[in-house]
Structure 1
Amino acid sequence: MNRLKSRIVDLLRQGSSPDQLSLTIVLGLALGTIPILGTTTLLCAAAAMTWRLNMPLIMLINYVVYPVQLLIYIPLMLSGASLLDSSMKSLTVSGVYTMLRSDILGTIQRLFWANLGAVLIWGAISLPLGFILYVIARRLMRNFHKAIESPNESI
């Protein structure tokens with residue numbers, strides 16, 4: 001039991017430097033909104049393990065932004081469809097259902113291109129925005145870290 005407690009405490013402490021916390025926040029926001037449904041948990045876990053980030057925090061952020069992912073999914077798919085497959089500009093749920101009933105493989109192929117376009121648009125937005133958010137979060141985390149380390153000086 002003590003070994004399990006020790007591992008949980010280590011997991012909570014991992015990635016707790018200001019720079020790592022900033023990266024955890026930004027990657028949780030960015031990867032949590034990628035327009036590929038069902039992949040965000042795996043992507044966040046892989047990022048946390050790769051860069052030794054705070055796993056509980058990145059998962060919390062991932063789950064908090066899940067509604068945002070759902071809200072932006074359809075607009076990104078529509079934009080992605082018009083970007084890579086102009087024949088799908090008027091993509092609707094009922095239209096997709098009709099396409100699936102007539103040609104499953106063709107529909108999957110066409111939706112692949114719409115989804116790829118959505119990911120490209122997401123990347124074009126999230127990369128510069130993520131960089132800006134990282135710079136801001138890093139500065140805030142460093143200031144917060146300094147304030148915690150020297151509480152008497154701020155009084």
Structure 2
Amino acid sequence: MAMRKREDDEVFPNAAGIDIGASSHWVAVPRKADDEPVREFGTMTDDLNAMADWLLACGVDTVALESTGVYWIPVYEVLEQRGLTVWLVDARQMKYVPGRKSDVQDCQWLQKLMSLGLLRAAWRPGDEVCVVRAVVRQREVLLAAQAEWVQRMHKALVQMNLL
């Protein structure tokens with residue numbers, strides 16, 4: 001007969017949760033890891049390095065990030081370079097959970113769900129694929145801008161009665 005897991009059994013006991021924002025990131029670690037288990041960090045590189053240092057000092061080995069726009073990318077890269085396992089979590093998984101109304105509560109909820117193994121990591125391609133995707137997307141932007149400027153020049157020539 002299979003044993004049922006207790007509700008308080010943690011799959012990732014050293015997990016952290018990070019609520020990503022445009023101007024700051026809120027980070028929650030397990031309560032036993034630090035006297036102040038929730039901290040706010042800025043978005044600059046020095047702030048991200050300080051965040052990684054704190055997470056490592058707290059014994060964190062796995063981090064759940066809520067993906068929001070493009071703000072998560074530098075955090076993901078810094079933490080991954082520091083040797084942490086980073087899970088990018090789809091914000092839609094978190095959106096419909098009731099009762100969370102602040103960044104502090106969001107990061108604590110992420111940390112709790114991650115520690116219990118209730119989140120799924122989104123697929124993230126390798127570094128080479130990310131570079132190619134960035135180049136292709138930039139090319140598309142430049143081609144669209146080029147077409148727009150050709151249309152502007154055509155309009156100007158028509159208005160000057162040269163076409």
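Just so it is clear, none of the values below were taken in a lab; they were calculated from the coordinates. Keep in mind the model is a prediction, meaning the values are calculated, not measured. Cβ atoms are built from the backbone, for glycine too; each structure is taken alone.
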Exercise. For which of 1, 2 does helix-only ellipticity at 222 nm (-39500 (n - 2.57) for each DSSP H run of 4 or more, over all residues; to 500), calculated from the coordinates, equal -27000?
Worked result: 1
Problem set entry | Of the structures 1, 2, the one that 0.25 was derived from, the read-out being FRET efficiency 1/(1 + (r/R0)^6) of positions 36 and 124 (r between Cβ atoms, R0 = 25 Å, to 0.05) | 2
Seminar exercise, completed: If you rank structures 1, 2 by FRET efficiency 1/(1 + (r/R0)^6) of positions 52 and 140 (r between Cβ atoms, R0 = 35 Å, to 0.05), the highest one is 1
For this session: Check the numbers for mean projected area of the Cα convex hull in nm² across 1, 2 and tell me which is largest.
Result: 2
